[in-house]
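Given below, in the form of C-alpha cells, are the structures.
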Structure 1
Amino acid sequence: MNENQILTALKDICDPDTGVNFIESKALDIVECSDDFVRIRIKIQQPIYSAVKPINDSCIAELRKLSADTHFEILITELPQAPINRALLTEVKNIIAVASGKGGVGKSSIASNIAAAISKTGAKVGILDGDVYGPSQPTMFGLENAKLDAIQTGDGQVLAKPVKKYGIEVASMGFIVEQADAVIVRGPMLAGYFSMLFEQIHWGTLDFLVFDLPPGTGDIQLTLTQKIPLSGAVIITTPQDISVVDVRRSVSMFKKVNVDILGIVENMSYFVPDDMPDKKYAIFGEGGGARIAEETGSDFLGQVPFTMQMREANDGGMPIVIKDSDSITSQSIIEITNKIMSKVRKKNYETSQVPEMTISI
C-alpha cells in the first residue's frame, strides 16, 4: 500500500457540513503508511464532535476497499479558531440562544435537552438560565437547592462558579434567590440581573454555551444581542396559531439585531400515549412550525412529540436525552441538535480566516 493509493481512495471524501473536499483543500495528511498500518490526520472546522463519526466512517469504508487486513487510524483534529470578537465569554467558542415568542411552549425543556445532546457528543457545554422571573433550569437538572460557589481567577477577580450536573455547567438566577421568592424588578434592573449571569460567572473553556432566554422580545433579549455576538438563535414554537404569531416577533427581533436564525423547532407537535406508541394525536394542531419557518425564510429543524416520558424527565431533574436516549422524544431532539451543530460548523467555516494548522484533541 502506498500514499497514492490512499489519496485516490479518499479523493471524493468531503466534510458533511461544509462540503469541503479534504484532499483538494489539503486538509488531509498521511502521517504514517505501511503494509499493515495507516494513520491519517484530517483537519476540520470546530465544533468537530458531531462530524467525527460520519467522516471516520466514510474514510474507513473507502479504505477497506483497498485492504481488509490493514489497521487504519483516522485522527480528526480541530483547526484553530479565529480570534473571538467579544469582550465577554472569550473562552466560549459558540453561543446559542434558545428563545420563544411566548411562554408555555416548552422552551426551557428543549434548551436543557439541546445542551445535554451536545454534551453527549463529547463537547464541553454550559447552559445559562436567563429567565430572571421564572428560572426553570434548576428543576430541569435536579438542582433546586444548589448555590453558586465563589472562585478566584488568576487576575485576582472573585467570580461565581457554575454548578456542574451530568457533565454540563449550569448557572441560573434560581441559584441566587430562593425558588419560592418572587424576583420583583423593573426593566433596567432586569437587564442588570441578566448581565450579572454572564459577566460575573467564570464559565471557563466551553465549546458551547446555551442561553435559555425568557419568552418575548424585551430587555433581556436586547441586552444579550447588544453585548455578546451569538452563533445564532433557535426559536421554539408549538403548532397552534397563537404561538406561531409570536414567533414572527422573535424572528423579526433577532434579524433586526443581525443574529442568524439557526431554525425553528416545533415542540408538542403531537401526543403519543404510553400504551399506544404507534398512535399520534395532533392535539395542538398541525404544521404551524413548518409554516412559520417558510414564511420567515428560516429552516425548520424538526418536531418534538409530547410524551409522558418527557414530562417525567423534566420534573425528575434529568433531560430525556440522558435518561432515555432511545425514546422517540430523545431521537427527535438529537436529530434537531445535530442540525444545529452542523449549521454552526458551516457558519464558522464561512466566516473563519485562520492559518492552515492543527490542534490535536
Structure 2
Amino acid sequence: MSNDETVATAAKPAGHEPAPATRPSSHVDHLADLYRQMFVIRRVEEEAARAYAQGKIGGFLHLYIGQEAVAVGALSALKPDDYVVTTYRDHGVAIAKGMTARAVMAELYGKDTGCSRGLGGSMHMFDKKTGMLGGHGIVGSHIPLAAGAAFASKYRADGRVTLCFFGEGAVSIGGFHEGVSLAALWKLPIVFICENNEYSMGTPLSRTMSVEDVSMKALGYGIDRDRFFAEDVLTVEQRIGEAVQRARELSLPTLVEVRTYRFRGHSMSDPAKYRTAQELEERKKKDPVLRARAFLVEQGFAASRLEELEKAVEAEVADAVKFAEDSPEPDASILEPTTYDGPFAA
C-alpha cells in the first residue's frame, strides 16, 4: 500500500473547515519543537531498553520506538487541559502529554518518585495534572473509559476533547464496539486513534482482520473517519487536528486509523522473528524522527542549533536515568493509603 492510498473523512458535517493553525509563526521552529519531543521519546525508550537488559527495570516493557510521530503529532493538536487515554505502550504518549522524562523513567524503575509512585510500572503511566488518564494493560478495556471521560466533558460543558489511542488488535474487542457506539449515540467530543503498527503482538495484520482498512468500521456507527500513514509528524498534526476541531466545535467523534510501525518487538521479551530483517530495514528508511531531522536541515535550520537541541535532550535523558537510579523505592507506609484511598488521595 502506498502513501497515496489515504481515505478522506466519510461524511464531513456541515460547516466543516480545515483545522485551525496550531503552529507558531515560525514553521521551522515549530517542527524543531516536534522533533525535540520525538527525540526525547526515542532516547528515553532506548535508555529504558538498556536498563531493562541490565535488570534495573522489571516486568513488562513495551517500547514506542518508531511510532513517536503519532503521539507527538496528535497531541500537538490538543489544548493542555484535554484528556488522553491510551494503551500499555504508553511512555511516548505520556511524554508528549507533558509528563517529564524523570517521572516516566522513575516509574519504569519502580521508584517512589515515579508518576504512580512506582506501583504501576511501564503499562500504567498516569498524571492527573496533565490530563494523562493512564496507560491501560487490558487490550481494548480503556476505550469505554475514554468515552466516559468525553461524556463527562460534554456533561460539564468544559470544552475538553479526549484522545483515545489503541492498536489494531483492539478493534476486535467488545470494548471497542461499546465505546465507539456510545460516543456516536451521544455525540461525544472524542477522537479514536487506531495506531495500526501491523502486528498484533507477533501476528501480522493479514491474519487478524478480514478488512484491512480499520477506518471502515466508522461507517457502522455513522461517524466520520480518516486514514493515513504517520511518516511525517506535521501530517499527523494536521489530520488529527481536523478531528479534534470536529470534536471541540461540533461534539462529534471521529475514528482515525494511523498506519505506523514499531522497530522493536511487541515487548522486550519479543525477538520479533516473525518479520524479516529486510522488512525492518526498509521501514527504518522512513523513520519519522530521522525524516523530521532531515527536513529541518533542508529548511536551513542552523547546524549549531540542532546540535544544541540534541545535546540538551541527551542531558535531559541522562538526568532522568540518574534520577531514577538515585530515587528511593516505595516503602510499606504507602500500602494502606494506596490500597484503600488510592495513591493520589488528599
Problem set entry | For -13000 (helix-only ellipticity at 222 nm (-39500 (n - 2.57) for each DSSP H run of 4 or more, over all residues; to 500), calculated) the corresponding structure among 1, 2 | 2
Exercise. If P(r) over Cα pairs in 10 Å bins from 0, in percent, for residues 74-121 alone comes out at 28, 51, 20, 1 when worked out from the coordinates, which of 1, 2 was used?
Worked result: 2
Exercise. Given that percent of Cα pairs over 38 Å apart, derived from a single structure, equals 13, which label among 1, 2 identifies that structure?
Worked result: 2
Seminar exercise, completed: When 1, 2 are compared on FRET efficiency 1/(1 + (r/R0)^6) of positions 26 and 58 (r between Cβ atoms, R0 = 41 Å, to 0.05), the highest value belongs to 1
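The numbers here are math on the coordinates, done by the rules we state, and not lab data. Keep in mind that what you see is a predicted model, and the values were worked out from it rather than measured. Cβ atoms are built from the backbone, for glycine too; each structure is taken alone.
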